[in-house]
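Below: a set of structures, written as structure tokens.
Read-outs throughout are calculated quantities, based only on the coordinates presented, and are distinct from any laboratory measurement. Keep in mind that this is a model prediction, so the values were computed, not measured. Cβ atoms are built from the backbone, for glycine too; each structure is taken alone.
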Structure 1
Amino acid sequence: MQTPTNLDFVSIQVLDMKKSEDFYMNTLGFKKGFAPNPHAIVFETGAGSIFAIRTPLVDLQHITEKGVGISIWFKVPDADALFQKLQEEGIPIIKPIEDGPFGRVFMLKDPDGYAITIHGGN
């Protein structure tokens, strides 16, 4: 039996590609990478894994809570600094910053309502 050994990429479906591209590049600071699929935008995370957004494969208009049961975590060098920046920009914060098992941690919502966890752990 073949066992998966590496998370290759995570992709979420979004309603407005331009709005989500702007959020992930200009708000969270991601860099755009190569995307062989014309319906997707790929971001390099610097950790080997890839994060992508893509046009919907299902009718997202009628899904009120996107990604329920899925946790997307991104590590940053300074979670407190990013938390402060996002608060100043009015980004919806779901859970304020606190100490957690992986360092300082908080949760936000992206433009489509996906919950994103940011942590500053080692």
Structure 2
Amino acid sequence: MPYIRLSVAKKIHPDDEQKLVDGLGVALSKIPGKEPQWTMVEVSDGLKMYFGGKRQDDMVFADVKYVGRFPYQKKKEFTREAFNVINAILGTPKDKICLTITEYDNWGAVGDFHDQYYSD
């Protein structure tokens, strides 16, 4: 169950927010086994964001978490597509977008604990 948290400096129109969520779900599908219908997205907009000590009116930080370990090239394809989606929908310049990826081996979902390498 991938989880994407978006922190956005400017306010987002609800229609654009849905396009953003949908577009990031599709972008994440560049990584094998990561499908839009299982992706959770949290959007926080209208935030006070600073970079280099200066207030930014148009900046986005995307924190992406999912189970599994994937090759560099797949993560790079996803990252480029995520930047394209954010830029196309919000108009945020790519030099004002940051993204992190955290990969996990285990998770809890559907009322139980799961591990990528171990099963009961």
Structure 3
Amino acid sequence: MIYDRGDVVILPFPFITSDGVQQKARPALIVSDHSIERRFDDVILAGITSQRIDDINQTEFIIEDGTDEFIRSGLAKTSVVRCEYLMTVPEVIIARKLGKLSGKEMHKIDKILKLSLGLQQKSA
């Protein structure tokens, strides 16, 4: 399956515990553009969390329960897109698509990604 930029997906995330490496299904946002020819079938993702949503910073984007964007996202509760938590993974490990963010919201995320990656000046 081809996933598009702006898709909210579920995939297994590795994390380290005292028992070793474990995996849990977690949501992420596809930020790469599938229309650009690539050597491998990888996608670039920004991690999504529902933890610590009261204290977001300038490299994060909130998707609030009750909004149209939240409904389109397919997420279960208010969540934060962590634009500083990026990863490249093979497309085949994506379990499923939950939803999709609008072009308007992706434009906001683009600005945050630029800031997070140091491609834009910080606002004073």
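Taking relative contact order in percent (Cα under 8 Å, 6 or more apart) as the criterion, which structure among 1, 2, 3 has the greatest value?
On the way: 1: 23; 2: 32; 3: 29.
When relative contact order in percent (Cα under 8 Å, 6 or more apart) is computed for each of 1, 2, 3, structure 2 gives the biggest number.
If FRET efficiency 1/(1 + (r/R0)^6) of positions 40 and 56 (r between Cβ atoms, R0 = 30 Å, to 0.05) is computed to be 0.70, which of 1, 2, 3 is the source?
2
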